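**Q** The next part holds the structures, each set out as C-alpha cells.
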Structure 1
Amino acid sequence: MEKLKDITFYTIDKAIRTYRVYAQKRLKEFGFKITIDQWLVIKSIMENPNITQQEIGEMVFKDNASVTRIIALLVQSGYLERSVNMEDRRKTNLKVTLTGKQIIKKVHGLVLENRKTALEGVTLNELDILNKTLNQIIRNCKSA
C-alpha cells in the first residue's frame, strides 16, 4: 500500500493548505483584518457584479452556509452592502463598498509577494506544465 506522502492528490492538498496557512499568517502579520476566504468572496463579487450566492460558493469552493456567514461578516465589516433584489425578493444584491475595494487593493501587493515566495524556484515552464496537468485532472473528473 502506498504511503500518503507518495499520493499525488495528498501532496496537492497539502501544498494548497500550507499556502493558505502561510498567506493567512501574512495577512495577520501585516494587520489586515480579513481572511483568505473573505478576500476571495469580495474578489469574486468585484469580478462578477451580478453573481449569485450559489455561484460565489462554486467559485470559492464553499457551501452555501459558509458563504452566508462570510457575506454577513463582510457586510458587518463594511466591505459589502446587501440589498433586496427587486426582481426576485428571495434574492439579494451584493455590492462591494469603497472600503471593500480599498482592502482588495491594499492586500493585492501582499498576495503577489505571497505567490512569489510560494513559487520561488519554480520555472515558468514547470508552472505551465503544472497548470496544464491540473486542468487535465479537472477535465477528467468533470467528464467522468
Structure 2
Amino acid sequence: MINPVIGLLVIAGGALVAQNLLMANMVRSASSIVVVLATNSAVGLSALLTLLLVRDGFAGIAEAVGAFRPFHVLPGLLGSFFVFASIHGYQRLGPTATIATLVASQLIIGLAVDLARAPSFNLQQVAAPLLGAVLLVLGAGLVAAR
C-alpha cells in the first residue's frame, strides 16, 4: 500500500505540472507573467478565505489577520518567485528541463538543511541520500542538456 503522504505528494507534483502548463499558456494572452501570477494569487487567496469562512466563519478571518506578522510575507514572496521561475522555465526550457532543474536544486538544498539540523554527522547515515542526490543532479543535467 502506498503511504498516503507519498500519494498526496505525487498528486501535488502532477497538479504543479498542470498549473505551470496552464499558466504558461495564459501568459500568451496577458502582457506579462506578473499579470498571470497576480490572477493565480488572487484565486488562491479567494479560495483560502472562502475555506476559512466555511470552516470557522469570520472568526477564521479574524484569526488569520491577528496572527499576521511582517515576516509572514516572505513565504508568499518565495512562493511567487518559485511560480514565476517555473513558468519562465516552462516557456524557455520546457517542462522536463524545468522540473529536473527544480527538483535537483530542491533536493540539494533540502539535504544541506537536513545535514545542518542533524545533531551529529554520520557518513554512513548520509551516504545513501548523498549518492541519490548526486545521481539526481547528474540525471537532471542530462535531461536539461537535451
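**Q** Quick check on the output: 11.4 is mean count of other Cβ atoms within 10 Å over residues 51-58, derived from one of 1, 2. Which one produced it?
**A** Of the structures listed, the value fits 2.
**Q** Next question. Quick one: mean count of other Cβ atoms within 10 Å over residues 35-42 came out at 21.1 when computed from one of 1, 2, so which one is it?
**A** Working: 1: 21.1; 2: 15.2.
The read-out comes from structure 1.
**Q** From which structure (1, 2) was Rg and Dmax of the Cα atoms in Å, for residues 3-74 alone calculated, if the value obtained is 14.5, 45?
**A** Values: 1: 14.5, 45; 2: 15.8, 42.
Considering all the candidates, the number was obtained from 1.
**Q** For which of the structures 1, 2 does the calculation of helix-only ellipticity at 222 nm (-39500 (n - 2.57) for each DSSP H run of 4 or more, over all residues; to 500) return -22000? Don't skip to the answer; put the middle values down first.
**A** Details: 1: -22000; 2: -29500.
Only one of 1, 2 returns -22000 for helix-only ellipticity at 222 nm (-39500 (n - 2.57) for each DSSP H run of 4 or more, over all residues; to 500), namely 1.
**Q** Name the one structure among 1, 2 that relative contact order in percent (Cα under 8 Å, 6 or more apart) of 25 was derived from.
**A** Values: 1: 18; 2: 25.
Checking each candidate, the match is 2.
**Q** Matching task: 12.7 is the computed value of mean projected area of the Cα convex hull in nm². Pick the structure from 1, 2. Display every interim value, and only then the final one.
**A** Numbers: 1: 11.6; 2: 12.7.
Label of the originating structure: 2.
The numbers here are math on the coordinates, done by the rules we state, and not lab data. These figures come from a predicted structure and were not determined experimentally. Cβ atoms are built from the backbone, for glycine too; each structure is taken alone.
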